[in-house]
Each structure stands twice: as C-alpha cells, then as structure tokens.
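Only the coordinates and a few stated rules stand behind these numbers; no lab work does. On a predicted model such as this, the values are computed, not experimentally measured, just so you know. Cβ atoms are built from the backbone, for glycine too; each structure is taken alone.
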Structure P
Amino acid sequence: MPPRQPIDPALRQYLDTLDAVSGPPPADDAARVREAREGMVRALLAREAIPGLPNAVRVRDVVIGAGLTGRLYLPERMTPAPAVLVYTHGGGWVFGSVETHDPFCRLLADAAGVIILSVEYRLAPEHPYPAARDDALAAWHWAVAEAAGFGGDPWRVLLGGDSAGAQLAMVTARRVLMAADDADGQAAVRPAGVMLLYPATDHPSGGHASYVENATGYRLTAEAMHWFWRQYAPDGDPADPDLSPLRAGVLPDMPPVLVATAEYDPLRDEGIALARRLETAGMAVTHLHAPDMHHNFPVHPGSVARFPQCDTAMAGMAGWLRSVAG
C-alpha cells in the first residue's frame, strides 16, 4: 500500500459534525435497536436528499417471497433486456433498508443502465444469522426466475452490496457458484459479476490493522463493528465462511469482481485482503481505493451531496457494471 494520505479536510469537518450529534451504539436491547433504526431512516429521508436525483428511473416494489420484498429500479435509458444487479444494503445487518439506499440505487441504475433489485432482507437482532443470508439467496433465485418478466436478462444477473450487504453478496455468490459446480453438467445461471463496496469479509477477531488505525473518528467505529457482529451472529463461528468469506478454505472460480475500499475505514484491510486473494487465484478483480475518504462514503446521501470523490467512485462503479454486464 502507498503511504497513508491525509483525510480530505472537508470530510474531516463533516464527520466531526456528525460525531457531535451521534451517540454510541444502542444497548443490546431489541426495543432500543428498533428505535435507533427508525430514527436513522427518518433522519436520512429528512435531511440528506440529493439535489438533482435522477427521476429517469422507474421504481416498482415487488414481493419476492413470504415475508420478503424488494424494490426494482428500471432506468429509462436501458438497452433491451439489460443486466440485473441484486443489491443487498449495508447497515451492519441491523440498520438500513430499501428506503435508506433508495437514492444510491437510483443514481447507480441511471449511471450504469442496469436494472437493480434492492432487497429488504430481515434484520438482526430480531432475525439473527442465517436469516439475512437466506433472504439474499432467495432474492438471487427470484431475480433469475423473474428477470425476463420485468425486462431483464436472466443470464446476466449480478450480485452486489455495501458493507454488511457486500458480505451477503459475497456469501451468496459463493453458495450459488458451489451449487452450480455440483450441478452435474446441468445448465445453471452463474453470477455475471460481483460488486463488493467497502465489504465486511472477516470477523473482527481477524486482527486487521485497520481496526486499530481507524478505530474511532471516522463515523464507523471498531466498537460499532463488534456490536454489529454480536447482534447478527451472537453464537456464530468466526471461521464459518458464510460469516467470514475471507476465511473460506476454498473459493470457487469467481466472475469479475469489483472491490471498493477506503483508507479511513475499519473494514479497509479485510476488503483489500479479499481482493488480493482473488487476484492471486487468477480471478479478474477491479479494486477501487479512495485514499482520503471514509467507510461507504459514496453510498450515503449526505456524502454524495458534498464530495466530488463520490462522483469519481460512482463513475468507477457504473463503468465496471457496464463493462461486465454489456
């Protein structure tokens, strides 16, 4: 890695403003978690609207299965039967929703010309592991089965997500590919690509240096990540590849993978480690690293409206999607 670049001064000022009004993670209490979750959604929708958000995207809410819903984003400027991106949002498996990630999905669908299915998977601690994992896999199968019906190409379905949602995307890709490898020669749809934005790929016990270097002061803290893991998988084995895909003994042959990381992010090193492992195995990896930004910066509306680095990151993600899905 090159020498550590100073954080963007404007970002430093912005994060200080956020930290001044945000408290520690809620206690391990389901009622407080729900209250904090609802408050985050209200705050995002109320104060972090993106000026000039693309309206040339048709939106349709869909039922994926019993108790599982999603939202389709269909850009008006898409080609016939475009690729479909199954997207699982971030939020530590506890926070986040289709609503919190609606601006980002609109922007990405419009910029890349792909259909996005944003998944409203079940959240912890009410629904601990493996609920979110199972919902992400169910959404993949639904997208493949229904793509032609909503105008997409069922043979060009990608997986993607940010933060905890990127972990779900990677876990889903591994499970789908392993099942395809065991299909005894039968035709099986494989992911056309996997987009991992600021991914959680390893349990905090992995000992990555970025957990220490970026433990506090950059919005997402190391303490918060430990708390998220306790909510999602309180009894989970850190070595379980469905929890820590970086620790999987064997990774299947992957389609093209995009890994995005940021310097001032506790999750930086585990994302970089996964990218390097895939590259070493001879897989096609595109690594986008932001040397002066924080965790998940281009996904949150408050950052998108303020920083040109978000435009650069969005252009890189959209360009990669077009090249892989074209």
Structure Q
Amino acid sequence: MSYSHFNMFERGKLELLHSQGWSTRVIARELGRHHSSVARELKRNQISNEYKADAAHIASEERRNLVRYLGKHTPERIDYITEKLEATWSPEQIAGRMKQDYPDIRISFKTIYRWLYSGLLVQGSIEVLRHKGKRRKPAETRGRFNIGRTISQRPVEVRKRESFGHWELDTVVSSRGRSKACVATFAERKTRWYLAVKMPDRTVSSMEEAFDKVAKSYPTPTFQTATVDRGKEFACHRNLESSHKIKVYFADPYSSWQRGTNENANGLLREFFPKGHDFARVTEEELSHAIELINNRPRKCLGWKTAYESFMSELSHLACIVLNEISKSITY
C-alpha cells in the first residue's frame, strides 16, 4: 500500500481518540493506518504531551514547504553531460558511462535526449548530436585483384574477437576530382582502437609507408593479422607479411560487413570530415584530435570502457607476457 500524509480529518479524529486515552494500535485500526505511522505523527506534533490537530497540520505543511526536490536535473549533472556532448559522446554513451562514474545516479539516455530537446542542455542545440542513419554509398570503381588469403581462411578466434592484435584496414578518400589525398585507417578488432594516417594518394607505396609507420609505433606482437578489401592499394600484402611477420586476409567482394569494425570507425571519422572534404587540407593536429575523441568515447560493446582503456589494458598484458618470456630465457 502506498504511503500518504495525514489529512485534516484524520488529524481531528486522532486528536479526539488520543485525548480519550486510546492506544496507538487501537487508533491505527480505527483510522486504517499502521500503528507506527500514528506513533510518528504523535511524536512529531505533540507539544507538552498534548496533540492538537490544527497545530499539527500547520507544522506538517511548513515542513513540506522546506523540502525542495531537485530531481535529476542538477547543475553538476548538467555540467557532466554537457562536457561529454561537446566531446562528441552520444547520449547512450554518456548514460552508460555515468553508471560507472556515479553508481548512485540513474539517468537514461532517453532522459538526456528529452533534456536536450526541451532546451535544458546546451540551449537545446542538437548540433552536438552525431549523425544517425545510413547513406547510400557510390559504386566501387577502383581496380581490384584476386590473389591472397581469403577471409574464410582466417582463424575462428579472430572472427570471435577472442585474442588481441587482429586489425582491419581501409582507406578514406577525399572528394572525387579535388585531390588524391586520403587516410589509411586501422581498427583493432577486440579493443576497437582506431588509427588514421594521412597519405598523399591511394597507392601501394603510400599504404606500405603508412602501415610501417603504425606498426613501428607498437610492440611487435601488437600486429598479428590484417583484414582488408581488394583495393589495389593492398597489392603490397606480400611485402607487409614478410616485413612485419603478419598474415593478411581479404574480405569477400561487396561484403563490407566482414570488416564491420573498420567500416563503423570510418563512419565516425566522417562526422569530423564529411564526404567532399579534402584531406590535403586537413592538418595532422586536426586528424589527431578527431582520433583522440573517437578513442575516448565509451563503447557499449566494451562494457562502457573506452577504446583507449581497452587497448592500453591489452598492451600492458602483452608487456607482461614478453617480460616473462625474457626472464625465462635468462633463467635457463
């Protein structure tokens, strides 16, 4: 049964019965209340062991007016949500991460959307929201080749994201006719760590140089496999395999979903550099800033951890394994 405050009629009856010496349990049965509710009412509002209905009702109303319910919309929470919106987090990412940062707070992503649309956040500007939905992609016109390992030969553990060090590669291009500048993108399947490197053009030599730059930035076991499409820039796959001791697998034609991690991350990058953008005009600082924001968003698939947190955790684990192997070799 839900709780309700005593009304004036009940207080009048309580005053009469209490003055006649009735016990709290008997009064409670008469009023249809729990005996502890009657006892609290008498304790709060008796003056010199005497209970007066009028005085009790006035005192109760004054106490209720002193209590101001702030609800969930507090300045501290608004500052937190605004900061994350400006960092390009989605409302769902913000709500998921708040459960970790502030376990006692329960704010759903629907509430954040409602506050935003009603003008309670960032003056109601929906420009902070990332683009939703899918857009039709132009038909592929670049050259292809039909050699190399197929994705069907890729180990099951890679497909299930059970181990670290398996990447998906792609290129994101400028608008046709503007320039040949593009970026090579790298996405680690397990942690969703995402990288982008500027290239002057989409050629084999540019891709080799970009891959070499990224691979040399991390310990050797960080790169074990790479899954790519059959664009001609990946005709260097044999050189990549021999130089970096990895295996390169090719997705099936017209099956971008087989490289879903990279395709999704490329869509996130397009939020910063939409189609038609000339990557020749994008500075290294602008590209790095966009990648930093993407990698520091909490991910639902990672239990609301960020790609940065997940990737660094895997690198730490990898370092421990390498150190153990070195110590064993020294011991024996």
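For which of P, Q does log10 I(q)/I(0) by the Debye sum over Cα atoms at q = 0.17, 0.19, 0.21, 0.22 Å⁻¹, for residues 90-209 alone, calculated from the coordinates, equal -1.09, -1.15, -1.22, -1.26? Walk me through the intermediate numbers first.
Details: P: -0.91, -1.11, -1.31, -1.40; Q: -1.09, -1.15, -1.22, -1.26.
It was calculated from structure Q.
If distance in nm of label points 7 Å out along Cα→Cβ at positions 194 and 274 is calculated from each of P, Q, which structure is the one that comes out at 1.8?
Numbers: P: 0.7; Q: 1.8.
The correct label is Q.
Work out which structure the value 0.00 belongs to, where FRET efficiency 1/(1 + (r/R0)^6) of positions 58 and 218 (r between Cβ atoms, R0 = 30 Å, to 0.05) was derived from one of P, Q. Display every interim value, and only then the final one.
Values: P: 0.25; Q: 0.00.
Derived from the structure labelled Q.
Can you rank P, Q by relative contact order in percent (Cα under 8 Å, 6 or more apart) and just name the one with the largest value? Could the numbers behind the result be given before it?
Numbers: P: 19; Q: 15.
Going through P, Q one by one, relative contact order in percent (Cα under 8 Å, 6 or more apart) is largest in P.
State the single structure among P, Q that was used to calculate P(r) over Cα pairs in 10 Å bins from 0, in percent, for residues 202-249 alone, giving 27, 50, 23, 1.
On the way: P: 27, 50, 23, 1; Q: 27, 62, 11.
This value belongs to structure P.
Distance in nm of label points 7 Å out along Cα→Cβ at positions 98 and 298 was computed and gave 2.5; which structure, P, Q, did it come from?
It traces back to P.
Quick check: 0.95 is what I get for FRET efficiency 1/(1 + (r/R0)^6) of positions 122 and 226 (r between Cβ atoms, R0 = 35 Å, to 0.05), calculated from one of P, Q. Which structure matches? Spell out each step's value before the answer.
Numbers: P: 0.95; Q: 0.30.
The correct label is P.
Out of P, Q, which one gives -12000 for helix-only ellipticity at 222 nm (-39500 (n - 2.57) for each DSSP H run of 4 or more, over all residues; to 500) as computed from the coordinates?
Working: P: -12000; Q: -14000.
Source structure for this number: P.
Of structures P, Q, which gives 2.1 when distance in nm of label points 7 Å out along Cα→Cβ at positions 82 and 114 is computed from the coordinates? Kindly include the intermediate steps, with their values, before the conclusion.
On the way: P: 1.0; Q: 2.1.
Clearly, the read-out refers to Q.
Work out which structure the value 15.8 belongs to, where mean projected area of the Cα convex hull in nm² was derived from one of P, Q.
Details: P: 15.8; Q: 29.0.
Going label by label, the one that fits is P.
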